[in-house]
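In the part that follows, the structures are each spelled out as structure tokens.
The numbers here are math on the coordinates, done by the rules we state, and not lab data. Owing to the predicted nature of the structure, the values given are computational and were not obtained by experimental measurement. Cβ atoms are built from the backbone, for glycine too; each structure is taken alone.
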Structure 1
Amino acid sequence: MQIISFTPVLMNLIEKIRKPIEKEIEQFEKSSTEELKTENPLLKNISNYLQLGKGKQLRPILVLLSAKLCGEVTESTIYGAISLELIHTASLIHDDVVDNTFQRRGLPSINAQWNNKVAILAGDHILSKSLSCGIKSQNTRILEAIANVGMNLTDGELLQLDKVQHAQLTEDDYFEIIHKKTALLFSSCALIGGLSVKADKDSLMHLFHFGEYAGICFQMKDDLFDYSENNKIGKPTRNDIKDGKITLPLIYALKNADESQKHEIEKWIENKDFSDFHIEEIVKFVRENGGLEYTFQKMEEYKNKAIEELNSFADNELKQSMIFFADFMSNRDF
């Protein structure tokens, strides 16, 4: 299996996002590699393997951009960025075990490459490293923000597990879950970037909301991917449907479909009857009842809300990169 390659247009957008912080990204990567050094041969192999599919590094990029938008990147910024990227990595490793997912970023997941026991312990080790880096930031407010992310990630996952027992998930339920599972991590990235350079209160508020709205947009794009045929995504589609996770496209379709259609779909969800035929029928149901269009529309709204949060900042290369960052959230195809 090959690592997913980025499309030229989106790769160009990523390059534009990264351009003002290239030196800071190099510093982040050097320090991150140093933090993950270990004498344990298994952990060393896992760490090297993770580097093969390390992804776009959107979260540390957001930390660095937010910091430089308000000042100069510090050692505190770097450790905050490492901590958040590690907590994100640990959560993905654990999620793949919980969800029985065997592919991540175009490669076999850690649980597929090794086994569940190794994956859980490796995730725990990386999580511990995340907290260690948070302490090295020598900023109590940064450490508090990191701890808050950790608590809410698990809170959101457990909330979703509880809600999937019922087909009557509301749009409000959905937003509560994605706020905890996804949006808070992005908002914390932007906030921690600002905190690391002692940004003023108003700037911190706008950064937090920028990250929050961008994170919501990111999750909606992921939800659309689950109904996609795109083989460049780097993880299997239909997984959320198979797991009975009711995301915004399906919530909208269920709310707006006629009773006879809706009853059939709800019965399959409640009975966890996800045969290949039923899954494709659910996809068809969502498409026919406007679920994809509605989700796309909401995603664009949140992207625009994120960009509006930047209005109070001076027009410069950093601000433009933040705008590109928001654009990428809704335009990515992987």
Structure 2
Amino acid sequence: MNSDIKIFAGSAGKEFADRMCLYLGIERGKTAVLNFSEGNTYVRIEEHVRDEEVYMVQPIGLNPDKEFVELLFWMDAFKRSGARYVTAIIPYFSYAKGDKKDESRVSIRARVCAECIELAGADRVITMDLHAAQIQGFFKKPVDHLFARPLLAKYLKSLMSENTVVVSPDAGFAKSARKFAQKLGVDFAIGDKTRLGHDENAEIMEIIGEVSGKDAIIVDDFSISAGTIVEAAKMLKKKGAKKIMACLSHIPLSEKGVAAIENSEIDLVVSTDSLSNEQVKKSSKIKVISVAPLFAEVVQRMQNRQSISDLIDTIPEEVYIAAIK
């Protein structure tokens, strides 16, 4: 029993927080959220937090504007209630996609969000698989950046054959995909992807690497329309690949994206519960593994003033067992 740990949840983080609390053997903190008819959001902490260390779980995912603003209100509420140290747990940070000014007259959205979260009262942030690791530098406060890779790799190892290749859908994710391949002890290939606009449609022009006669695991950080992984699967089949799986750190798939996977060459998609997505529950091809026990283990170690560095590359057996239940 870890009665000293106080975990609260925003509207988007209740399922995730409950899984964390189950692992820790505690009750989730009491909160209330009201959404008024004109769109205003009202938040209230319903228990004592003065001089406490608190953890607020709120993914910024399928409704990012609303979820982000609600997170800001929670940070402010905890600070105004006298909480000594407030940690924002953001398993999925959707605005991390806006990590650079790559064309004229655009906002670097991830940097704006980072500054707002800190100004609202966050003393620390725990997140997972940011779209670009350097986004940690947008925050002045400490950021603990976790990875789903060790958990996902351990699960996939129980499914894959010895003749398997890991495939990055583009050069941008190649470094992470190579680490995934090393973790699995298999070969590595890269897709040559082009994207002409902001319409979430991509085209895989070529696969660089040997995939013929092999099972393939396409790895990426997230997918919305499933366009990239479906196109990669088509090209892999064309190149002679056999069984095809896809592995995503986050799964903000749309209804259209789920349908695309159901009708694709992909046999299985493995991802995490970093955001709650009812659409994926409709698919027989999607397996979701919980990373809530990993976040709970991090929180427990922080509370005990222990190191979390070994959790970056390895998963304790008790965390893995809880994750795949």
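Matching task: 14 is the computed value of relative contact order in percent (Cα under 8 Å, 6 or more apart). Pick the structure from 1, 2.
Values: 1: 22; 2: 14.
Source structure: 2.
Looking at structures 1, 2, which one was helix-only ellipticity at 222 nm (-39500 (n - 2.57) for each DSSP H run of 4 or more, over all residues; to 500) calculated from, given that it came out as -9500?
Values: 1: -23000; 2: -9500.
Only structure 2 yields this read-out.
One of 1, 2 was used to compute P(r) over Cα pairs in 10 Å bins from 0, in percent, for residues 207-302 alone, and the result was 16, 47, 29, 8, 1. Which label is that? Write down the numbers at each step before the final one.
Numbers: 1: 16, 47, 29, 8, 1; 2: 16, 45, 25, 11, 2.
Answer by label: 1.
Taking mean count of other Cβ atoms within 10 Å over residues 31-38 as the criterion, which structure among 1, 2 has the greatest value? Present the calculation step by step, with values, prior to reporting the outcome.
Details: 1: 15.1; 2: 10.2.
Answer by largest value of mean count of other Cβ atoms within 10 Å over residues 31-38: 1.
Name the one structure among 1, 2 that FRET efficiency 1/(1 + (r/R0)^6) of positions 143 and 175 (r between Cβ atoms, R0 = 30 Å, to 0.05) of 0.95 was derived from. Let's see the in-between values first.
Values: 1: 0.65; 2: 0.95.
Among 1, 2, the structure yielding 0.95 for FRET efficiency 1/(1 + (r/R0)^6) of positions 143 and 175 (r between Cβ atoms, R0 = 30 Å, to 0.05) is 2.
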